[in-house]
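Q: Each structure below appears as structure tokens.
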Structure I
Amino acid sequence: MPYATVHGSRLYYEDRGTGRPLVFLHGWGTSGRVWDAQVADLAADHRTITVDWRGCGRSDRPRSGNTLAGNATDVLALVETLGLDTPVLVGSSVAAHFVVLAAQAAPGRLGGIVSVDGPGHWPTLGMAAELADLRVRLAADRAATAAEWVPTWYGPAAGPRVHARTVERILASGTFIDALFTEVGGFDPRPIVTGLDLPAAFVHGGLETQFPLEVSRTLAGLAPQGRLYVVDGAGHMPHEERPEAFNTVLRTALSEMAPALG
């Protein structure tokens, strides 16, 4: 199985296809498997790399480094290790923060970023307390909390089987990743996004209930090369819920990045 050691941790990844490189980063507690439908489509004409970031999936579960910046530097190290030429980073949920921070740190090494239902500045709307409460509930009863919370991620296109699979992935991941909830509760990417010097796409499920659509709309408006895309009929995980519609949106976003990429 392919692993890359970055910053002392082994990260599991899968590398398929040839062409313009795309690096897919899953959301909290899940794994690179959430992108299976994207790999099946885009690997026909892209090099697709899915990563289990630290603490998740088949990657190591270190006690340290479970931070937004830590994961962003992991991604950039993986890009260098794999010799990727200006890849586009695609980050779902909390991983949208990873790709924003990676773009801030090394814009010249990337071809663009795609945020998929990222938290954005959601905590500034008075929601930080919900994240703090979530961390407490996870510590008290991880299985029950995940089983209650996960179905709220999805719209009607996903059913109990998808919910159960996601809960299973969360329970298989490490617990040190919970520290991200505390950090996200005080993080506001708007000042960073305003200064991004590369194409930035913000994709949002039209039925999203975790983070308001206005969050992605605001960030797309602030980014100098930002664009907003909405996947109708999907919630927080549009790439799993409506994969064909999401893939169409992603391909559109990538094609619209192409002029800026030269």
Structure II
Amino acid sequence: MNVYELISAFGAWFLDVVRSLGAFGRFFCRLCLNLGPSFTRFQATIKQLFFVGNYSLVIILVSGLFVGFVLGLQGDYVLSSYGSEQALGVLVALSLLRELGPVITALLFAGRAGTSLTAEIGLMNAGEQLSALEMMGVDPVRRILGPRFLACVIAMPILATLFSAVGIFGGWVVAVPMIGLDTGAFWAQMQSGVEVVQDIGNGLLKAFFFGIAVGAIALYQGYTARSTPEGVSNATTKTVVVSSLVVLGLDFILTAIMFTNG
């Protein structure tokens, strides 16, 4: 491949990326503008909240517990080198509330609920159910996609909070019964070192933005999937890959804004 073919291939790839971003931007604006009825039809939103939240609850809780176990062990290994074992509680809490809770929850949510939403919408698109709604004068974005998107936005902070809470409990299990640290010092250090707005609030804000990103990507991939089994399969794969990359990139941006001094 000569230099001209290389430039041509790069230009074609770049134009494809710009088209995809433009199409997603139009879809996201349309989704947000049609989100109002989802607040009035809250029963449909609650149903979708149960679907995306309750079905993801087990993997979130189990993962949070084992992440807490690992943080307790690794944190004690590091802090014991400096004689600061009593700070293990605040280390576990800040790691989960600021970073690991929102990020791991979003990644697990994308793999569990995001793929389910993509497959559901993709199959509805393949079965021409969305086209039938449009023929009847019903906007599928308003009727079908809106409640699912709102449910993702609501479910993500709740799941991230549960993940962090279970993870902190897992850290306590390792620190107190297993290692033998004082339980009062564990909780006292955590209470004095964790701030409600700076740590808990910013962690929930991260989860809120991750819910917007994962929900929008999952619904977009399903809405634009090709009406074939291979198309739906590729769309679910793209949901996991794109959502994971967006969550990690968005996490860096939000961390730089929230926790950078100066």
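Q: When helix-only ellipticity at 222 nm (-39500 (n - 2.57) for each DSSP H run of 4 or more, over all residues; to 500) is computed for each of I, II, which one produces -12500?
A: That value comes from structure I.
Q: Here FRET efficiency 1/(1 + (r/R0)^6) of positions 96 and 240 (r between Cβ atoms, R0 = 25 Å, to 0.05) was calculated and came to 0.60; which of the structures I, II was it taken from?
A: Of the options listed, only II reproduces it.
Q: For which of I, II does log10 I(q)/I(0) by the Debye sum over Cα atoms at q = 0.15, 0.16, 0.17 Å⁻¹, calculated from the coordinates, equal -1.04, -1.12, -1.21?
A: Source structure: II.
Q: Can you tell which of I, II yields 2.0 when distance in nm of label points 7 Å out along Cα→Cβ at positions 88 and 224 is derived from it?
A: Comparing all candidates, it corresponds to I.
Q: Suppose mean count of other Cβ atoms within 10 Å over residues 48-55 works out to 26.2; of I, II, which structure was it derived from?
A: Computing mean count of other Cβ atoms within 10 Å over residues 48-55 on every structure in I, II gives 26.2 only for I.
Q: If we compute relative contact order in percent (Cα under 8 Å, 6 or more apart) for structures I, II, which one ends up with the highest value?
A: II
Read the figures in this text as sums done on the coordinates, not as results from a lab. Predicted model, so just to flag it, every value in this text is computed and none were measured. Cβ atoms are built from the backbone, for glycine too; each structure is taken alone.
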